[in-house]
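Read through the structures below before going on.
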Structure 1
């Protein structure tokens with residue numbers, strides 16, 4: 001499973017994915033990491049794992065569509081099996097999504113369809129939710145609303161802040177994202193409408209997050 005990863009920030013999910021590749025848990029290669037921010041720490045992570053990293057400056061393009069067309073052409077040169085969004089903070093154009101439809105995944109720090117968009121952890125706390133978590137999903141034109149591959153559940157305590165909940169959720173993000181990529185690489189993931197079936201996955205009930213097999 002050869003992938004291209006898009007980032008905007010610190011790249012902690014990128015690091016978890018890169019570690020899974022480097023230890024052989026996922027077979028294949030991270031062909032390229034692209035950032036829309038020059039200062040993104042994730043570019044240093046790419047360098048650490050000897051992955052090709054590139055900053056593509058949005059300011060030199062006329063609009064989002066032109067920027068995304070450039071990205072599409074650049075990504076296609078790597079011939080990836082999958083395009084992975086790992087903290088990529090730009091809304092994708094319809095053309096980008098259509099080009100990689102079914103081969104484009106994202107992770108969101110809530111149990112979608114709850115708390116879409118920015119600051120999902122803060123939204124969950126302010127709403128008074130008792131549980132939150134993270135969701136790996138296929139990307140569609142609807143923001144944070146694509147078919148769900150895997151979710152991990154995280155309890156929200158009375159003393160949680162946006163920062164503490166973010167850190168608790170991140171621990172699971174770093175497990176479920178590599179897990180989802182591994183499943184896809186093994187050709188175990190099938191989409192039936194909105195339902196995603198993972199052949200042989202161990203699903204079950206709380207309190208354990210039973211879908212996690214290898215991470």
Structure 2
């Protein structure tokens with residue numbers, strides 16, 4: 001089949017360094033997406049109509065346009081419009097975080113609405129402030145209910161992170177392409193990187209299962 005994985009000799013350490021960048025990018029994007037997505041979900045259930053309209057419009061735009069387009073817009077338009085030379089990694093984290101927030105806002109909103117309404121009414125009757133009620137009572141239960149969906153979003157971010165290679169971020173996919181350019185053999189480095197992505201996804205899934213079991217025991 002004309003396969004020769006020995007072409008990777010000397011390149012393995014170089015490729016493996018991309019794991020740290022990929023994981024860091026995924027973590028930052030997921031964290032930013034979760035925080036902003038939570039805020040958007042609170043906007044959506046708010047009685048303040050401008051906030052609700054903004055959150056719905058935001059979700060519609062980011063879910064209705066390609067992620068790659070959003071990445072290009074942030075990376076290429078930021079220097080042109082704001083005279084700021086944004087780094088590829090920052091542009092990628094911003095684009096993926098903003099996009100992830102649009103999807104997570106719906107997931108988190110559904111999780112909040114799944115919490116028994118009686119708890120909200122009981123907290124309000126006791127005079128507990130809205131902010132305290134959400135942070136201490138409602139959101140912890142909502143997150144527990146939507147944990148599988150949150151894990152799926154993290155897995156999607158991890159796999160979609162390969163798109164950042166198109167703007168020069170030195171992630172796993174970018175490094176695989178560099179090896180392919182040097183050796184004139186692309187199949188072997190791409191398979192090697194594919195195995196790494198698969199292992200990372202399996203590890204993330206295992207961590208999620210452990211967290212889910214612990215949360216169930218804490219009930």
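Suppose distance in nm of label points 7 Å out along Cα→Cβ at positions 34 and 82 works out to 2.4; of 1, 2, which structure was it derived from? Provide the component values of the computation, followed by the final result.
Numbers: 1: 1.8; 2: 2.4.
Source structure for this number: 2.
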### Message
If you rank structures 1, 2 by relative contact order in percent (Cα under 8 Å, 6 or more apart), which sits at the top with the largest value?
### Response
2
### Task
Consider the structures 1, 2: one of them gives 45, 37, 36 for Cα extents along the principal axes in Å as calculated from the coordinates. Say which.
1
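If distance in nm of label points 7 Å out along Cα→Cβ at positions 146 and 170 is computed to be 3.6, which of 1, 2 is the source? Walk me through the numbers on the way to the answer.
Numbers: 1: 2.4; 2: 3.6.
Structure of origin is 2.
If semi-axes √(5λ) of the Cα gyration tensor in Å, for residues 58-105 alone is computed to be 20, 11, 8, which of 1, 2 is the source? Kindly include the intermediate steps, with their values, before the conclusion.
On the way: 1: 18, 12, 10; 2: 20, 11, 8.
Structure 2 accounts for this read-out.
Where does the value 5.7 come from, among 1, 2, when distance in nm of label points 7 Å out along Cα→Cβ at positions 122 and 178 is the thing being computed?
Working: 1: 3.1; 2: 5.7.
Considering all the candidates, the number was obtained from 2.
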### Message
Comparing 1, 2, where is distance in nm of label points 7 Å out along Cα→Cβ at positions 2 and 162 highest?
### Response
1
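Can you tell which of 1, 2 yields -10000 when helix-only ellipticity at 222 nm (-39500 (n - 2.57) for each DSSP H run of 4 or more, over all residues; to 500) is derived from it? Kindly include the intermediate steps, with their values, before the conclusion.
Details: 1: -10000; 2: -26500.
Structure of origin is 1.
Thinking of 1, 2, which structure, once FRET efficiency 1/(1 + (r/R0)^6) of positions 42 and 186 (r between Cβ atoms, R0 = 35 Å, to 0.05) is computed, gives back 0.15? Write down the numbers at each step before the final one.
Values: 1: 0.85; 2: 0.15.
Answer for the origin of the read-out: 2.
Just so you know, all these numbers are worked out from the coordinates, no wet-lab data involved. None of the values given here were measured: they were computed from a predicted structure. Cβ atoms are built from the backbone, for glycine too; each structure is taken alone.
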